[in-house]
Structure 1
Amino acid sequence: MSSNNNTNITLAILQLQTAFRYSSLILGFILLIGGVLGNILNIIVFVKVGNYKNNACSLYMFVRTFLDLNVLLAGLATRILATGFQTDFTLVNRAWCKTRISFTEINSESTYTLICLQAIDACICSSPSVAVRQKSNIRTARYLIIATLCFWSIHEIPYFIFQDLVIAGGTPMCITTNTIFAQYHTYFAGLCVVAIIPITVICIFGVLTVRHMKTISVTRSLSSLTRQTISMALFQILAVLVFNGPNAASLIYQVITTNLVKDTYRRAVEQSITSFIATYSYGPFASSFYCYCLSKRFRNQLVVSVKEVVGSIHTNQVVPSTQRTGTRT
């Protein structure tokens, strides 16, 4: 009987792991392909329209687009290769082992910081007070972006020291060799910076922004660009809550149950769910374009920008041919 039970448990674990593995792989491909395409279209729109040059909220969105691309390509793409195709370059290349996590963390932490700044700026722009609205300016936004990138780059320097490729029992492992730093990064960077702080900040300022926008006099006094960026920021806030909420709950659960004794099946279930949530948590980096498309003005700008790009490509292909024909004539 005991042997049969063990066999049943083993089969159940294998089936569970297989189901979550394929689900995570499919979700990963959807987020990767949709996110890369969406961020490229974001860049086209922001460059063609040029609002980011004069509007603080647009500048935060524009810079975030590049950070999101970095996270998707360096983080999600390599995760898909490792979990779906058993191709983990961190186990064969020491330099990549040291730089992958630190590079991904710098971009992801900067992204969440800019999302918070974006929510704060939207709240400031929608304030009933003209003096408060004037606090939002492009110069301050540039300084805050530079400070954000510098701070998180310095913050992740220990990864280049403590993250290393080691051989344990004949098996290569890319791990953090310093226990204190590993715990600090789990509890502070993983739980607070990426989960609790962004959710708290965007909820508070999102609610304040909605309250401001309900005032008709304030809404009428705002420019169409300001109203557009505020709505885009609010849509992005909803996406962060949808995608990052389960990740926050998972991290809190892991912290609470760290010292609990768990049987084999429970550990397998938790590992499978955690792995799926880890892939799902890349959603904020892949969803910004689709959140912005909820704005009618952004959709119109997208159509015009894409037509201009396609038209310029077509012109570059046709003009040289015409010139060559004229020369032969």
Structure 2
Amino acid sequence: MLDLCVTIKGVSFLLQTGLGILGNTLVLLAYTQVACSEGRLQPVDMILCHLAFVDLVLLLTRCVPQTMTVFGLRDLLNDPGCKVVIYSYRIARALSVCITCMLSVFQAVTIAPAGGPQLSRLKARLPSLILPTFIGLWLLNMAVCIAAPFFSIAPRNGTVPAYTLNLGFCHVNFRDSLSYKINGVAVSTRDFAFVGLMLWSSSYILLLLHRHNRRVKSIQRSSHRGGAETRAAKTVVTLVVLYAVFFGIDNIIWIYMLTVPNVSLVVADMRVFFSSCYASLSPYFIISSNKKVKNMLVCAAVDHQQPDTQHSSDKM
């Protein structure tokens, strides 16, 4: 029974990791092709591309070593390696929620009806604010997560000390109950703030779409720009709902973990799995809903098949 549980857990992590890395890599490659062919990326595309990059880093620094550990590989990292991996993962996880929130707020402002001069000026400045916002979010989360390396160590032989997050391949060893809970509350507060903001902006997007549907029977016939903005808005709302679902499961487990001094490896693995589901599934929502990404991938597949077809014809 134990071997069966380990096998199921290992296969689950392997599928999640493999599909997630493949999906995010495809999104990044597609946007690279778009940037090369069009000379630049639209603001929403820049945010989605950045989200795919951050989620790829998250999967590489958390799910890959987790999968290797589940399949029995030990002593993957030393102390410096653990500090680098845990710090990178913490930053990537934080940026995933921040950039999803940024995407939701950006889309809400973009489709908001024309108001006063301040809103008009903000809309005009939005594209120029993308890069500074990226830099600000990176600096913010690098500063917030700076404590993570100090508590990260490679696993030691023997029992796991109290108030230690046992990740399998690394331990995050807090000195006492106070530092353990302060870290948990700080991380949760940051995440809840960004999730609350993205839910508010997504609710506003849904309200605007509902009003527009009542005024215009067919949004697709209204204009090309309106149709594109509507598709982008629906994609954003879908991503936010997806994040909120897995965020809720993740934090239910996290709150439980804060109430016990010793967290079992099974509970920690469950949290890792659910917290990484968004990073694994989101690229496929982007691919299915974004025409640019889909067209680039289709063209790449067709171009790849044509030489094979030509080669077969030459042989005949």
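Where a number appears in this text, it was derived from the coordinates with a stated rule and is not lab data. Please read these numbers as outputs of a predicted model, since none were measured by experiment. Cβ atoms are built from the backbone, for glycine too; each structure is taken alone.
The table below gives the values:
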| quantity | calculated |
| --- | --- |
| Given 4.0 for distance in nm of label points 7 Å out along Cα→Cβ at positions 86 and 302, calculated: source structure among 1, 2 | 1 |
| If mean count of other Cβ atoms within 10 Å over residues 14-21 is computed and equals 18.2, the structure in 1, 2 | 2 |
| With P(r) over Cα pairs in 5 Å bins from 0, in percent, for residues 102-189 alone derived as 3, 11, 15, 14, 11, 9, 9, 8, 8, 7, 4, 2, 1, 0, matching label from 1, 2 | 2 |
| log10 I(q)/I(0) by the Debye sum over Cα atoms at q = 0.06, 0.15 Å⁻¹ from the coordinates reads -0.25, -1.23; which among 1, 2 | 2 |
| For 17.5, 57 (Rg and Dmax of the Cα atoms in Å, for residues 30-141 alone, calculated) the corresponding structure among 1, 2 | 1 |
| Structure from which -26000 was derived, helix-only ellipticity at 222 nm (-39500 (n - 2.57) for each DSSP H run of 4 or more, over all residues; to 500), options 1, 2 | 1 |
| Label whose coordinates, when Cα extents along the principal axes in Å, for residues 78-125 alone is calculated, return 49, 22, 7 (choices 1, 2) | 1 |
